[in-house]
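Chemist: Listed next: structures, encoded as structure tokens.
All of the numbers you see were taken from the coordinates with simple rules; none came from a lab. Since we're looking at a predicted model, the values are computed, not measured. Cβ atoms are built from the backbone, for glycine too; each structure is taken alone.
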Structure I
Amino acid sequence: MTFTQAISSCYSNYATFSGRASRSEYWFFVLFHMLLVTVGVVLIPIGIGLVILIIGGLVNFLPSLSVLVRRLHDTDRSGWWYWICLIPLVGIVLLLIWLCTRGSWGDNRYGFDPLAGEGPPPPYAAGPRPALTDELSRLAKLRDEGTITEEEFQRLKTKLI
């Protein structure tokens with residue numbers, strides 16, 4: 001996801017606390033917010049900086065919170081884990097680690113993988129993924145019932161794997 005796509009996605013999901021957000025979406029939005037804060041601080045002597053900081057903080061509060069929750073969802077954690085940052089030092093470090101790691105591979109209970117199809121699975125994901133085996137079982141059942149032909153089954157299986 002590019003910088004502008006991330007900003008657009010965060011504002012279009014202004015108060016959407018369901019689903020998942022990739023690392024790039026989260027960190028590009030954090031970068032955007034930090035740039036806005038920097039501009040505001042630089043312009044404080046002129047007099048407009050404080051206005052930029054207040055408006056920027058109010059406008060970005062909900063999008064920042066929602067993208068953080070969706071980022072935690074990507075790591076298969078509830079958004080309530082945000083409150084771990086209240087534990088001095090350890091909580092903030094742990095939250096930062098979670099925000100920097102790749103999300104769970106494939107779909108999870110919070111939605112589809114935002115990075116699906118972007119390269120091979122990592123080495124730690126070796127072996128059949130539960131979602132993959134479930135889908136193959138479903139396709140085999142459809143083939144056995146006669147809903148799809150053997151050729152369709154093979155084509156879908158190849159596409160899935």
Structure II
Amino acid sequence: MAGLWSGLSRTLRALESLAADPRRLEPDAAGTLRALQYRLHSSSEFLAGVEPPPGARPAHAALADALVDARDATGEFADALECGDGAASILLLEWRGALFRVRLARVGLSIRPPRPVVPVAAAGFPVAAAVATGLTIAGVAAFTAGAVLIVWPVWALGLALVAAGYLAYRP
């Protein structure tokens with residue numbers, strides 16, 4: 001698919017640069033348009049040999065149809081340029097629309113379909129988190145009391161309780 005996207009991007013860029021500047025569209029530009037028309041045709045043929053992933057079949061078909069329409073519109077526009085009777089100016093907007101349709105279909109194919117929602121099991125009460133919170137609060141209270149009363153065993157017990165609170169719960 002990477003070869004299709006890169007080749008199609010170059011082809012569309014070349015076609016759109018010609019379509020954007022009508023002054024570049026002279027009767028001798030028909031040869032360039034024929035070469036780009038063939039590149040659209042080969043992209044369409046390449047796409048026909050690709051099996052689309054599940055869920056992308058409508059977007060795949062839209063891109064295939066848009067490529068065929070752009071190829072045909074490019075051929076009609078090249079014919080009108082070769083005739084030189086002013087019919088090309090009438091077909092210019094139709095040709096630009098066909099090129100835009102290819103871009104739009106390509107964007108539609110690049111959008112991924114939404115994944116099915118997998119129900120998440122309801123989480124129960126986090127007992128480990130509650131235990132860790134209780135140990136930490138008790139440890140802070142014991143540490144503060146030991147520091148204020150200058151009783152180092154209570155102070156050390158507070159540190160041990162806070163450490164136990166950190167070890168009791170691991171997210």
Structure III
Amino acid sequence: MNAVVLGTRKYKAGYEVREELHRTNFEAIPMSEPIDKDMQELMDVITSKDHVIVKSAYTPTGDYLGNDRMAYFLCVKRGIKPEKASPTHSVCSIGFCEGEQKWYGWSHRAICGFKIGDVVEEGDCTNSSGWTEEYLREHPEEDRSLPVGYTAVDLDGAKRMAIAFAESVS
């Protein structure tokens with residue numbers, strides 16, 4: 001479903017916020033009978049063919065960041081330059097903070113920064129993939145977790161830790 005962009009505001013911090021018009025075309029189906037008046041009213045609202053206006057934040061290259069508050073937090077408050085952890089991803093979940101010389105990984109649940117010298121310890125989010133063991137047996141290439149004792153000896157190592165963290169908390 002494509003959105004109609006109503007307006008765009010660019011920020012010096014390195015992101016833009018687009019006001020987007022989305023059509024809501026959901027269908028509500030009752031799980032049990034009989035349907036009372038309140039349930040029918042709720043179903044009518046969900047099933048409406050109305051539109052909703054959403055503010056979404058993007059990088060200058062068009063990669064999705066989240067809502068305007070998330071973009072402000074990452075780019076302005078934390079000084080992070082967001083990017084996608086993989087070209088196949090659709091949402092930015094890692095980024096570099098020049099001032100702190102740290103790579104950050106995040107999701108809607110958590111955020112954590114990694115610098116040169118950081119070490120993966122037992123129980124760290126970087127030590128688990130976030131995928132089920134059954135899924136990883138079929139798709140071992142999806143496992144971005146790092147072994148206990150892994151040390152970020154350079155910024156590339158810190159970036160690997162940020163990617164592992166973002167994957168585990170997504």
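Chemist: Compare FRET efficiency 1/(1 + (r/R0)^6) of positions 44 and 92 (r between Cβ atoms, R0 = 25 Å, to 0.05) across structures I, II, III and report the one with the greatest value. Don't skip to the answer; put the middle values down first.
Modeler: Numbers: I: 0.40; II: 0.65; III: 0.10.
Top value of FRET efficiency 1/(1 + (r/R0)^6) of positions 44 and 92 (r between Cβ atoms, R0 = 25 Å, to 0.05), among I, II, III, belongs to structure II.
Chemist: So helix-only ellipticity at 222 nm (-39500 (n - 2.57) for each DSSP H run of 4 or more, over all residues; to 500), computed for just one structure, reads -5500; which one of I, II, III is that?
Modeler: Details: I: -19500; II: -26000; III: -5500.
The structure behind it is III.
Chemist: Another one. Match the computed value 3.2 of distance in nm of label points 7 Å out along Cα→Cβ at positions 20 and 60 to one of the structures I, II, III, and report its label. Working shown, then result.
Modeler: Details: I: 2.6; II: 3.2; III: 2.1.
Answer for the origin of the read-out: II.
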